[in-house]
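Colleague: Each in structure tokens, the structures are laid out below.
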Structure I
Amino acid sequence: MKKKYRNLTIYTCTIGLLMSVFSVASDHLPYVGEEVSFVQSIIMYLAVLINSLSFWFIYSMIVGYKFAENLKEAALFACLSVICSITFYLVIGSFYEDHAFTSSLLEKLKNFGSWYAPSIVGGIAGGTTGYLTKRNRYTLSLLGAVLLFQLLINGSTSWGNAVGLATNLTFCAVLLITTAYLVYISVPRNRFQN
């Protein structure tokens with residue numbers, strides 16, 4: 001039991017912190033039209049990819065899949081993991097904001113609420129999806145829905161630059177792989193043995 005909690009804490013602190021750093025980096029990217037090196041392009045791609053709704057959903061899914069023994073644990077662990085990661089994001093991001101420490105308490109509470117409320121809902125949804133995937137692989141179709149939603153959020157203008165194009169193609173590739181896997185598991189095994 002202690003090992004499970006230790007591993008969850010390590011996962012949250014390492015992967016959550018890494019995701020938070022890339023998400024803050026995504027918020028402070030240079031204009032895409034500027035000259036950027038290959039390494040900067042890779043960092044920009046990773047930052048935009050990691051700072052996406054679908055990537056945070058996958059992060060929560062892993063918590064539910066890997067660390068939870070029941071649905072309640074999946075929701076709780078994923079929720080706590082996302083709250084920690086969003087806290088990392090807000091703390092790191094506050095160092096880049098001029099007005100981070102000058103806003104009123106009410107403004108700070110509204111800002112925190114606008115981050116924590118959706119994060120809690122997304123964490124619970126991702127964690128329970130991850131846990132349910134252990135029981136029924138077809139639950140992965142929810143990941144496909146999240147990926148489609150992400151592509152809709154990104155919109156058609158995101159295909160117009162190299163970073164947006166690469167990110168969208170990554171989402172499409174994950175969507176195709178997930179769909180192919182779901183089709184594969186739905187085909188009876190005896191068809192492949194003939």
Structure II
Amino acid sequence: MLSACGGGGSNGEVASTDPIDRYIGTWSRTCDRLSAEAISDLNGKDTNIIETIKFEKASSVKATFVYTIRVFANADTQCAAQPIATLITTGLNNSSLNISKATATMTTGFGVNELTYLGTQPLGSISVDKVTVSSAVLTKPTGQYTVGGAIVNGGAPEFEAKSNFAFVKFKSPTGVFFNRFDAGAVPTVMDEDPRLLMTKQ
């Protein structure tokens with residue numbers, strides 16, 4: 001997922017001084033299709049999702065985050081109607097799992113969600129941020145969970161705990177590309193697939 005700080009505004013605002021500052025806030029991806037092997041509707045069909053990450057500052061180079069997936073019906077390819085389920089990974093690492101039937105929400109805390117800024121790095125003709133991203137597993141034990149109008153496969157690869165490097169390119173102060181990678185597979189160009197773009201809310 002997921003090179004210099006932006007300047008201050010003309011209304012007396014103080015410019016950001018820490019590298020992590022411009023990450024702080026809530027970022028979302030566009031509506032995208034997700035295989036039924038990870039999350040299906042109650043009829044076993046694929047779903048559509050919107051992913052959201054809310055970063056909170058932990059230090060000058062580190063942020064914690066809450067990761068949310070809003071799940072939409074198979075036919076709702078624009079994610080325009082009400083979600084049929086919501087999954088929230090809090091990053092609190094308190095071994096908690098709660099499923100609310102009233103709000104069709106699964107909330108879990110089985111590990112830490114963290115982003116750490118490591119510095120800038122040339123990538124082709126541009127300079128990008130290099131970070132590490134650690135994401136908690138969705139749930140323990142793994143298995144199938146019914147959440148609202150969705151069936152969640154807690155053992156799907158999408159929901160495993162992960163710790164990776166990432167290159168980050170700020171397209172604008174409110175638009176960013178995160179390219180996650182493993183140490184032995186460093187990309188040489190930035191993948192700017194529109195589905196990877198995160199927009200600040």
Structure III
Amino acid sequence: MQSTRRPLLALLLAGGLFSLPAHAQEPPKSRAGLDYVGVQGMALQYRKVGGLPDSRGWLSAGTLVLGSNISDLFHVEVRAGAGLGDSEVSENLKVDMDWFASWYMGIHYGLTDFSNAYAQVGFSHIDGNANVKATDETPAAYEELDDDFPGSSFAFSWLAGIDLKVVDNTYLTLEGGRLFEDTDSSASGYQFNGGVRYEF
């Protein structure tokens with residue numbers, strides 16, 4: 001009887017050892033076909049306003065995100081948001097963002113079963129204003145800015161980010177990228193986002 005138990009025990013131990021790598025390397029759950037909604041806070045940095053290298057300012061905004069995972073690798077989404085307050089680029093210039101809308105197509109990759117990295121490109125429309133205070137010290141580049149800022153109707157946008165699962169189907173998101181580049185004034189806006197996304 002004892003001689004029979006030993007081979008059985010050895011088989012059970014071997015089976016357990018072989019099953020451990022399989023569980024450890026279990027692939028992330030498929031997200032294909034899942035839609036999602038998210039809310040984010042944005043820190044928008046204006047750069048080179050009026051084409052001047054040192055003309056920079058920060059503005060806060062809120063964003064609503066709606067999207068769909070069309071496969072295990074690709075997703076599409078739309079975003080809309082509005083600025084909160086204005087950005088003081090200098091004592092002679094303030095800029096604000098009334099609202100914006102973006103469309104993106106992207107790729108995502110599961111790093112683990114609770115985290116994904118993603119990157120996406122698309123187009124954005126930004127509706128904002130530039131308020132110039134004319135003084136003897138106001139740069140000529142500021143005076144040339146239109147009241148509507150940025151002047152370009154649409155701009156190329158991109159971003160990259162990572163998400164972390166906190167509970168089932170709910171993720172924290174962290175992102176960075178460019179929201180717009182204004183071809184009229186050479187100004188650009190870089191977005192840094194953080195928020196929550198829920199998949200369903």
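Colleague: Which one of I, II, III has distance in nm of label points 7 Å out along Cα→Cβ at positions 89 and 113, as calculated from the coordinates, equal to 1.9?
Modeller: It was calculated from structure I.
Colleague: Hey, helix-only ellipticity at 222 nm (-39500 (n - 2.57) for each DSSP H run of 4 or more, over all residues; to 500) derived from one of I, II, III reads -4500; which structure?
Modeller: Computing helix-only ellipticity at 222 nm (-39500 (n - 2.57) for each DSSP H run of 4 or more, over all residues; to 500) on every structure in I, II, III gives -4500 only for III.
Coordinate-derived values only; no laboratory data. The structure displayed is predicted, hence computed values, not measured ones. Cβ atoms are built from the backbone, for glycine too; each structure is taken alone.
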